[in-house]
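*Asks:* Take a look at the structures below.
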Structure 1
Amino acid sequence: MFDFIVHKFYEGGPLVMGSIFFVLGVSLVIIAERSYRLWIEYDLANSQNFMLIIQRMVMGDSIENALRLCQKARPKLIPTVLAQGLKRANETPQEIENAMELAINTVVPKINSRVPFLATTANVATLLGLLGTIFGLMKSFGAAAVATGAQKQTILAEGISEALTATSFGLGTALLCLFAHGILTAKQQAILTALTRSSSHLMDLLYTRKIKGKDMSQIEQEG
């Protein structure tokens, strides 16, 4: 297998193939890092159950327990944002909303980081593959101009092989980058949706808690 890879590397032209290998390596590093961040470090898989627990704590007036639960769940992003709202649970709704918006704006760049670069590496890999095609065709046409007989056929075959090898490797790398870009973008959107939904849910819970607290105070005063 290693010999086959080395053979194809030289067959497609070391300069072009080496450049595509570099682009592939960079892309794989980005894919691995983003996959770890989005699926393991940032995502809260059971976000709905987590919000049910937070809801029971908030409506039970156990804000401190809810805050400790969110802090314990870091660096998950949903608890990180919810913690900022819980810290201001006794302030005005506008202050709570501002705090959570600031927290969301802080974590969104973490979610969106580096994934768009995969679209760039896909384009670069495609262009490098096409560049390899041009080099291969130049080699073939150059052979047609100066070589004769069997030597001409050999050089023509080598040029065409170089063109096809570089092109196929460049396109294969581009397809991998675009496929990964699509999957990672979908995961980003899912996290952002869950983040928005959870923050809105907490805002509603804290507002409801505040309203009930006022009603209870009025009842006690009337009593």
Structure 2
Amino acid sequence: MTVSDFSSEQFPATIPGTDATTPSWRIKAAVDRIGALILLLTFAPLLIITAVCVKFTSPGPVFFRQPRYGAGRDVITVTKFRTMFVEGTDLSGRRQATRDDDRITPLGRILRKTCLDELPQLWDVLCGRMSLVGPRPHALVLEVEGRDIEDMIPYYHARHQIRPGVTGLAQTNGNRGPIDDAETAFERVHYDLDYIQNQSLVLDALILIKTLAVPFQKGGSY
């Protein structure tokens, strides 16, 4: 795909049928919370071990809490295991991580590569800030090739009509991690809006299953 393959006519600024009060989205919200509780209980030992490792391998808090856009473009707090040295953390998200980023701790590289740093977001799902599946929550300031992504993609905020997800259609199709160029940005938003238009519990289940293979994809987070 190239940037010219994407147009504002393909994805309008508002996608019908995404009102959180409709029955289908209420059901999704309930499934999200039940699923998050089950997963938190299942992964509790792993969460505890990871938390201890973060605490004792570099000074600073165990968790990194960053403001990001949620449903309706409301600002929410997203929770991750801290993967950077405290002095290198950037709450704005303006500076995206790079392959040889010296801000990332040795343990942090492992956590980011395996996606284990995202596990605390199950708590955000349980609290109703996020969904298990949906567009990944982006930082409040996201620049791609020196341009604000909001200016680059005219229909960008259509992805904020629903709660962001721990995983999503883009991530299971290989588009994850930092957004390095315009083509990656357009492709990711394309996947996000395609998901919103076609959301179903069956699609959510397929994405969750495919997410198990995401840590083994080439490239991605670093």
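*Asks:* With distance in nm of label points 7 Å out along Cα→Cβ at positions 48 and 64 derived from the coordinates and found to be 3.3, which of 1, 2 does the value describe? Write down the numbers at each step before the final one.
*Replies:* On the way: 1: 3.3; 2: 2.6.
Among 1, 2, the structure yielding 3.3 for distance in nm of label points 7 Å out along Cα→Cβ at positions 48 and 64 is 1.
*Asks:* Also, quick follow-up: Which structure, out of 1, 2, was helix-only ellipticity at 222 nm (-39500 (n - 2.57) for each DSSP H run of 4 or more, over all residues; to 500) derived from, given a value of -30000?
*Replies:* On the way: 1: -30000; 2: -11500.
Going through each structure in turn, the value belongs to 1.
*Asks:* Quick one: semi-axes √(5λ) of the Cα gyration tensor in Å, for residues 56-103 alone came out at 22, 14, 8 when computed from one of 1, 2, so which one is it?
*Replies:* Values: 1: 16, 15, 6; 2: 22, 14, 8.
Only one of 1, 2 returns 22, 14, 8 for semi-axes √(5λ) of the Cα gyration tensor in Å, for residues 56-103 alone, namely 2.
*Asks:* Tell me which structure, out of 1, 2, gives 30 once relative contact order in percent (Cα under 8 Å, 6 or more apart) is calculated. Can you show the working numbers first?
*Replies:* Working: 1: 30; 2: 25.
Considering all the candidates, the number was obtained from 1.
*Asks:* So, one more: For log10 I(q)/I(0) by the Debye sum over Cα atoms at q = 0.13, 0.14, 0.16 Å⁻¹, the calculated result is -0.80, -0.87, -1.00, so let me know which of 1, 2 that is. Present the calculation step by step, with values, prior to reporting the outcome.
*Replies:* On the way: 1: -0.80, -0.87, -1.00; 2: -0.74, -0.87, -1.16.
Derived from the structure labelled 1.
*Asks:* Out of 1, 2, choose the structure whose coordinates give distance in nm of label points 7 Å out along Cα→Cβ at positions 40 and 208 equal to 1.5 when calculated.
*Replies:* So the calculation was done on 2.
The numbers here are math on the coordinates, done by the rules we state, and not lab data. If you're wondering where the values come from, they're calculated on a predicted model, not measured in any experiment. Cβ atoms are built from the backbone, for glycine too; each structure is taken alone.
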